[in-house]
Structure I
Amino acid sequence: MSEEDRHRWERPALDEVAEGVWRIPLPLPGDALRAVNTYLVRGPEGYLLVDCGWNRQESWDRLEESLRHLGAELRQVRGVFATHIHDDHYGLAGRVRSGSGGWVALGSRERETLEAFRDHPREARQRSRRRLEELAAADVAARLERAAPPAERPPPATPDLYLAGGESVVLGHRTLEVLPTPGHTRGHLCLFEREQGILFAGDHVLPQITPSLGVELPLDGSPLADFLTSLEAVRDLPARLVLPAHGPVFTDLRHRVDELVEHHRVRLEECQRAVEDGSATAREVAERLPWTRHRRRLLDLDPFNQMLAVFEAEVHLQVLAERGRLRRDLADSAHRYALP
């Protein structure tokens, strides 16, 4: 696939991907992802917005422009369903609610992260950097400190509805099943319209990249184990169309799930070999692995993506320890791994 074809989905457009369902790519300026797909779903009394983009003026303007092209207005948005808490999916939720009077729904397992960023935003941002020190990646933490500080953003909106999964969103003749898909975040949710076979996949199943894992406040459980279990849960859905948050829409859900599972199988083997060759920490393992489809080295990444790489190495090492293939210890205030 050429670079032009790979990025075609990012271009500003109002794309009707199914009857009464439109894809709107909202801009993510300065971010490697470039854009996030939001979806407008028409019902008899208005529209459901699935994900809503950054809380930036560029995103707001694009959303309003798209509604105008449909002959609609913001007040016709009856609800915002956010697949997860990340800013590119949830940032505009409060502003859309203020302008439309509609409801906002979010996964119930995102509550702790939301409250941390709402009530203590500076402390929440520092916790990720302290985690790096626990993973023997103080150098990455220092680079993040030296980088330009993140722009101050309004606190995240408190949702009207917390959903756990198993509920349904009903829009006239449409019934959208709420599916819990933890992994990318602990509270990630997908929507599935069984009658038409449409899966609103959020960041759970992406066609061109793998979602980051281990970026969580607080980090508990096993994100990679959760992600693999969630992939298995959606693999055999009778989905004829998959609507991802990043990348073009696609049709072969089972094939893409199998590709993602295989990617992580290979990654686990690479992490195992790194420990066998003498790496003991997530930081050391991350330095041995290639990153992105361009197979870059850790120190060739920007500080933010260095952090993501260390976290991802850690969640793979954690699964290896859970499977008994590695031993995990705490030594010198850092998590260390060795052969059992």
Structure II
Amino acid sequence: MAQLSLVLPFALPAPEFAPDLARALQAPALAALLSKSSGRARHALDGAARALPHELWIARALGLAHGPHALAPGVAARAMRGYGLDPGDGTWFVVNPAHIQIARSHLQMGDVRQLDLREDEGRALFDAALPCFEEAGHALRYGDAATWFMRADGWDEIRTSSPDAAVGMNLTDWMPSGPPARAFRKLQNEVQVTWYTHPANAAREARGQAPVNAVWPWGEASIATEHATRLIANAGARTLQVPRLATWSVPGWLGALAERRLDGLDGALDAVSGLGNDVLLACGNVAAPAIAADWDGWLREMQRLDTALFAPLLAAVRAGRVNRLRLVLTHRDGHLETTTTPMAQRQFWRRPTLESLT
């Protein structure tokens, strides 16, 4: 394989905990990959972004980021196709069912992963909300329990945020804004009323789970915006080279962008090798513990990656089966990008260390 890019959301710990976590983490293969590198750079997230670094990095790599400075991940239309849905000529948003609660003096949204929506619950809530969307003039399509799609051709001026960017934050700063925001709030209120006494929510609360009481739109895109983004990217000296995407343990929208969705890490390298010479692999298993500040869980998941993925990758690079390995490790506010090669791995004088995580 000529090149493999490995994107690891939240594999960089929060800066205030990074030194202690780097000392506690037992990941010798990752240490070798990070320390014996041919290039390393840190990038801060643009303050105007309303998505996380890994979301923007993947969208840009796939030619799906649009807007000023490519700060909007326009993933909805392609994700629809991944679910077998036809976006036609419409403008679509990813819609994630969510739970919003009052936290002291402000509204706060929980991690949508933690809803753990069952398929029957997701379908029942979708069916209940569908008339609200239709009465507001918006088509609604079902991808899976946690991933729906809304058509809103007139909402070009709305500014939205990805759910992972908004999770745990004061929603005053992250709610959809712009001229269409009032129409969204009206739709949101109608959906909330419809779901308030819904049997699916009653059953969830009886099991001690949070009710689903909100919808979260983001990822605006259409076939036209995808085409325009590709033309702009290709206007430079070189044609945009789009890697083949594989995913494991990621949200539904991201899995829907992939050409290969892995069921586990066993044999992952062999599984993605068949995709071609330029592959992007996104692994999201450390995101949930990092968002929850469960650093024991974060350590366990990182050490799982070291055994099941980093060690085979290290062996493949040293043997020349992977000519160039790019690691993209992120947290909320930026990302670390390093590159290693078979030649770089021969740098015996460099001591393997995880200091790059700090």
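When mean count of other Cβ atoms within 10 Å over residues 166-173 is calculated for each of the structures I, II, the largest result comes from II. Can you tell which of I, II yields 14.5 when mean projected area of the Cα convex hull in nm², for residues 22-213 alone is derived from it? Of the structures listed, the value fits II.
Taking FRET efficiency 1/(1 + (r/R0)^6) of positions 38 and 222 (r between Cβ atoms, R0 = 30 Å, to 0.05) as the criterion, the highest value among I, II goes to I. Which of I, II yields 13 for relative contact order in percent (Cα under 8 Å, 6 or more apart), as computed? Source structure: I. Given that FRET efficiency 1/(1 + (r/R0)^6) of positions 14 and 110 (r between Cβ atoms, R0 = 35 Å, to 0.05), derived from a single structure, equals 1.00, which label among I, II identifies that structure? The value was obtained from structure II. Comparing percent of Cα pairs over 38 Å apart across I, II, which structure shows the greatest value? With respect to percent of Cα pairs over 38 Å apart, the highest-scoring structure among I, II is II.
Could you tell me which structure in I, II was used to calculate percent of Cα pairs over 22 Å apart, for residues 46-125 alone as 24? Going label by label, the one that fits is I.
Bear in mind these aren't lab numbers, they're just calculated from the coordinates by the rules spelled out. Since this is a predicted model, take the numbers as computed values, not measurements. Cβ atoms are built from the backbone, for glycine too; each structure is taken alone.
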